[in-house]
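Take a look at the structures below.
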Structure P
């Protein structure tokens, strides 16, 4: 089994990078849609309906599949012999940031449902502030993997 993982590693890594790029694009864009939704839309108007469709499709057809593929490929790489040393710090910092990013994904999914119900109470400013979290997680992940601190 380990031979298969080693042979597949470059392909799994490439797929992982593509999935992470797609996931991150969604994590950056969905809260931005929430800003517009909170600041410019009124419950039931055309903009509200348009934003709800955009938010739903972004989450369901791009972000959710990308997150699953990123997680699956990431776990495959973790179990590939010689890739991760658990006595190093970087796998733990990356893992913590990935868990935090996954929490953010689920928070955004919950917020989308709040907009769909018409019970959103956060301001555009609050969504702008939340929109900074994926960038923070990305910085920790990239520095962990590249610099291996």
Structure Q
């Protein structure tokens, strides 16, 4: 079992929990929160009208972020080892990093989102992806050194 001293994976987990909480806030507090976080006027209006679409999309994001946080805690050795932890951490790192750099290609698909949203969310994704990536590297280095 990995040691529980991987600060990078712990930080990644905390970031994922915080992001999940912010998304949950959008569901609970509605349109003003969607606007504040730059999700676009259309999402904000749909939330204010009580339509299910913003809630479902945001709830899925919350669930994904929570699962990813659990995998970070698992990789750090803080909780029980989850299935396919190494593969999951590698994929999570890749998804965050890809999302962080691919925003220019994504922007035309979501014209309602503000430029501020894209820049801030992409920077956050790069940060979290880097935490996952460095945490994976550190964890695998520790395991490799123990097996050598």
Structure R
């Protein structure tokens, strides 16, 4: 398992982790073979430092990842643009049997959105797990005490 990036004792990290656990959508950025960026909204499960996404196997993002594994992720900004969570890392195309913990968390997180559709039925379409291992993380937000900012790993 990779080393965690976020420190639960740090208020900025704890806030970012809470958002990553509860937000419905994260934006996944890939790079096309011609170098063009490609960003799409996706459902995800977060287990520091990994973001697991489930995709149709025939999407542009999957094609991009077959040739270029560097990605970015970003939550929508909250607080009218004053609550930002972004990261970057490397993505791996995986298999359902290798992401059982993420699949369980994903199923619990999105059960209300799936309604009466069982997760197994949803996975018939979104059958390819993409596992992003974050190696960079940036978060900032305005608080009553001023700006909180974290850039990990810290550059010192």
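None of the figures in this text is laboratory data; all of them are computed from the coordinates on show. Keep in mind the model is a prediction, meaning the values are calculated, not measured. Cβ atoms are built from the backbone, for glycine too; each structure is taken alone.
Structures P, Q, R were compared on Cα Rg over 2.2 N^0.38 Å, and the highest value belongs to P. Highest-scoring entry among P, Q, R, by relative contact order in percent (Cα under 8 Å, 6 or more apart), is P. Taking distance in nm of label points 7 Å out along Cα→Cβ at positions 87 and 119 as the criterion, the largest value within structures P, Q, R is that of P. Largest in distance in nm of label points 7 Å out along Cα→Cβ at positions 15 and 79 among the labelled structures P, Q, R is structure Q.
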